[in-house]
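Listed after this line are the structures, all set down as structure tokens.
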Structure P
Amino acid sequence: MITVAMLTAFGCFGLGLLFCLWRIAIGPDASDRILALDTMVINVIALLVLYGIWNGTAVYFEASMLVAMVGFVSTVAYCRFVLRGDIIE
């Protein structure tokens, strides 16, 4: 039963990644692209955690924390660039 649940979760988060990639490609505004990028980071974190559960190792949990930190910084930097036109003042 857990195998079916894991495969379903992998499929759902993978489909979510594809939808976010579609929104990044055709997003009508920069804010839509920023939100899609942030949601993609969240989906990648979920996939890393699921893969860590699937393999039973803790390395993927640490990798998901690194992706979360880099994703947060990149989202903030992209928002500052869109709002101010410059990242570092």
Structure Q
Amino acid sequence: MQPGARRSEVAGEYQGCLKIRLQAPAVDNKANKALVAFVAKNLNMKKSQVAIKSGHTNRRKLLALDTAEALDWESLLLSGGPQQP
């Protein structure tokens, strides 16, 4: 996770993890809340179904997703990326 970015988007893979840039600053838990909201929105889930399992104060986080349904990972990977003409 990279807080304080110009816009919220998936920036691709970095060191075996998904890198997400967020507009929210890393102050007062704003970036963590924005990460949960971003992932939930782009996977068509409720925010209550997404939780940060570890890494609350670290850039590298482990998320827990509470769902029995198959997830549309493609929608997350394409979310907020470079716009296609």
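None of the figures in this text is laboratory data; all of them are computed from the coordinates on show. Remember, predicted model here, so these are calculated numbers, not experimental data. Cβ atoms are built from the backbone, for glycine too; each structure is taken alone.
Quick notes
- Comparison of P, Q by mean count of other Cβ atoms within 10 Å over residues 4-11 - largest value held by: Q
- If log10 I(q)/I(0) by the Debye sum over Cα atoms at q = 0.18, 0.23 Å⁻¹ is computed and equals -0.75, -1.24, the structure in P, Q: Q
- Distance in nm of label points 7 Å out along Cα→Cβ at positions 52 and 76 - highest-scoring structure of P, Q: P
- helix-only ellipticity at 222 nm (-39500 (n - 2.57) for each DSSP H run of 4 or more, over all residues; to 500) from the coordinates reads -6500; which among P, Q: Q
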